[in-house]
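Every number in this text was worked out from the coordinates using simple rules, so none of it is lab data. None of these values were measured; they are calculated from a predicted model. Cβ atoms are built from the backbone, for glycine too; each structure is taken alone.
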Structure 1
Amino acid sequence: MSDQLYTETNGFDTYCIAVRGAQKPTRIDTFVSESIKDISRTKVKELIDRELITVNRQITKKASYKITPKDMITVRIPRFVPLAVEPENIPLDVIYEDDDLIVINKSPGLVVHPAVGNRTGTLVNALAHRCTTLSNIGGDYRPGIVHRLDKDTSGAIIAAKNNNAHNLMARKFEYRQIEKFYTALVWGVFKEPKGVTTKYIGRHKNDRQKYAAYDDQRFGKHAETRWEVLEAFEFISLVKVQILTGRTHQIRVHLSDLGHPVVGDEFYGGKTQKLAGLSPRHRKIAIHLLDMIDRQALHCSEMRFDHPVTKDPMRVIAPLPEDMSRLVEHLRETLIN
């Protein structure tokens with residue numbers, strides 16, 4: 001026998017079940033499936049795996065747990081919430097997908113979520129078409145979105161299919177439990193093969209649309225960027241970048257501050273601003289390179305983290321998009337490494 005209380009909280013149907021009276025030893029998956037209408041033992045096992053069932057306020061780990069009198073069982077079931085965005089059949093390059101997460105290799109130029117003046121044609125519209133459910137913690141126009149990439153930055157981006165996965169992934173981003181690696185083409189040749197910069201990042205003092213790197217913490221927030229040269233060409237370098245913090249425009253700002261702005265990044269000095277200091281031969285090659293790409297040459301190439309539900313180690317890799325691949329191949333053919 002049991003008493004039951006039902007509530008709706010934060011996108012979940014929540015059942016609090018108090019076990020009372022003489023109760024023979026019963027597995028928790030059997031007990032919950034018999035206590036809640038239209039829920040199977042398989043579904044209960046899934047909820048247990050996702051840490052959505054507690055006994056006496058402690059997460060239960062096993063479907064075989066035997067309930068006892070006076071146990072208080074709490075079951076949280078994610079609710080289906082209709083999406084506010086219009087589903088659109090936009091092709092997606094899916095790197096990984098399961099019941100909790102979907103990882104996309106975002107193409108350059110694709111906006112992550114709708115905003116004023118840009119309600120359609122976004123990654124969220126594409127996800128709404130592909131996925132049956134998405135988390136709704138981020139609001140009506142950001143379902144599934146746990147983090148973001150700039151419109152003109154390509155590469156790996158993670159979306160959550162339910163609120164539990166969203167909360168757990170957001171916590172991983174907050175506590176820096178996700179390793180993020182980028183590939184970038186930048187102007188110039190580094191003096192050292194690898195390095196790190198920890199300048200603070202804050203709003204630009206003269207242009208509030210931009211960000212800048214500062215030595216003084218009064219003007220920005222702590223940011224840490226590690227870089228490693230993968231290939232050095234005569235006046236351009238291919239680098240691997242790891243960010244240990246997630247400040248707005250962090251990689252673009254830090255690399256520009258080092259004197260190596262990302263190729264094609266007009267906002268931070270990486271486009272025609274760099275042509276003046278080149279030799280005539282290099283300038284001719286550089287102009288051709290800029291004609292080959294209409295964005296900053298920055299790509300999120302790899303992410304490493306433990307799966308929020310299964311706890312399995314994850315490593316997702318996003319191959320370079322066609323525009324950056326063409327640039328690299330052209331540099332290899334044209335310039336001496």
Structure 2
Amino acid sequence: MTGTRKLVKYYVRPILNNSKNKDSLNLGSSKLYFDRIELIKRDGTNISSKYLHLKEINGLSRDISKIINIQLKKITKTRKKIKNLNFNKPLIMGILNVTPDSFSDGGEFLSVDDAFAQYKKLKKEGAAIVDIGGESTRPGSKTVPAKKELQRLMPVIDQIKSSTKNTLVSVDTRKSTVMKAVMKYNIDFINDVSGLRYDSKAISFLNKSKIPFIIMHSISNPAKMQKSINYKDVLLDVYDFLEKQIKKCKSKGISENKIIIDPGIGFGKTLKQNLTLIKKISLLHSLGLPVMLGSSRKSFIGKIQKNELYDDRKGGSIASVLYGLSQGIQIFRVHDVYETNQAIKVYSKLI
């Protein structure tokens with residue numbers, strides 16, 4: 001990924017559409033194509049970019065064309081199945097928080113019966129995975145002890161796993177002790193919103209357990225993440241973080257076929273930075289892994305509407321999902337599964 005100078009790095013973002021021509025390449029496991037790229041250059045603190053047709057790549061220097069072609073291979077390679085998830089169609093991850101203080105649905109599903117009923121509802125409405133969280137990670141929230149987190153999670157997971165078959169359950173946690181404890185129920189995914197930064201033992205556990213997991217970008221803990229926001233370039237910094245964490249996992253023996261990546265919308269980002277990440281999210285395809293977008297009901301939607309306290313953000317959530325579809329995103333983490341599933345089906349018939 002580096003050029004001929006030590007501090008120079010090049011990034012390749014495919015300019016995606018649904019039209020195929022003789023010069024097009026296919027985004028792996030999708031029905032999207034591209035014959036143009038944005039080539040972004042970071043040289044120390046200087047960042048520049050230019051748009052190129054694929055046929056222009058061979059006219060560049062040997063070093064640069066080699067870097068681009070390596071990235072093109074990652075963009076176009078088939079995304080392998082994880083569990084029974086096939087990434088040739090968009091997938092929905094439904095959100096189920098069994099917490100008193102999550103930013104959108106906190107306090108709604110505290111009892112096992114209410115949580116199980118919501119789980120069944122999310123599955124019926126089209127969720128391929130249900131992500132269960134026992135610790136709020138909304139901006140300003142404080143860390144919950146592992147014991148308390150497990151007290152919230154275990155009865156709900158037990159009910160789900162003992163009552164339903166062919167169930168894909170993800171657990172939203174940063175703590176290796178929690179990850180280890182919930183594995184007694186054969187959990188299918190771990191969703192670490194700290195990007196494996198919070199707990200130094202998490203990577204070791206993930207390697208031993210062989211469980212698939214999501215690496216999400218965040219710059220700090222939830223209590224501080226909106227107070228000290230500092231990026232040289234949010235898009236490239238998020239990319240570099242995810243690339244670094246992927247390499248770290250691979251160095252510990254973890255197969256990249258176990259990894260899904262998430263840019264962490266709303267986690268230590270301003271309105272403008274969130275919009276930049278969503279707008280240019282196709283850059284993440286050059287990491288060669290499935291990409292998840294978690295923009296559901298996030299505060300940036302309220303800020304656009306200039307009414308941050310208004311909590312009905314379904315329209316904005318669905319708009320971000322549809323844009324994500326146009327950018328080849330494979331998984332959408334959402335609260336409103338029925339509405340999102342309907343929007344995806346209609347959008348898919350129109351393109």
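Odds and ends about this structure:
- Test item: P(r) over Cα pairs in 5 Å bins from 0, in percent, for residues 25-120 alone calculated as 2, 10, 13, 13, 10, 9, 9, 10, 9, 7, 5, 2, 0, pick one of 1, 2: 2
- Among 1, 2, structure where semi-axes √(5λ) of the Cα gyration tensor in Å as derived comes to 49, 20, 18: 1
- In this comparison of 1, 2, the computed figure -6000 for helix-only ellipticity at 222 nm (-39500 (n - 2.57) for each DSSP H run of 4 or more, over all residues; to 500) is attributed to 1.
- Highest-scoring label, criterion being relative contact order in percent (Cα under 8 Å, 6 or more apart), among 1, 2: 2
- With P(r) over Cα pairs in 5 Å bins from 0, in percent, for residues 153-200 alone derived as 5, 21, 33, 20, 12, 6, 2, matching label from 1, 2: 2
- Read-out distance in nm of label points 7 Å out along Cα→Cβ at positions 177 and 249, computed value 2.5, structure in 1, 2: 2
- When mean count of other Cβ atoms within 10 Å over residues 33-40 is calculated for each of structures 1, 2, structure 2 gives the greatest result.
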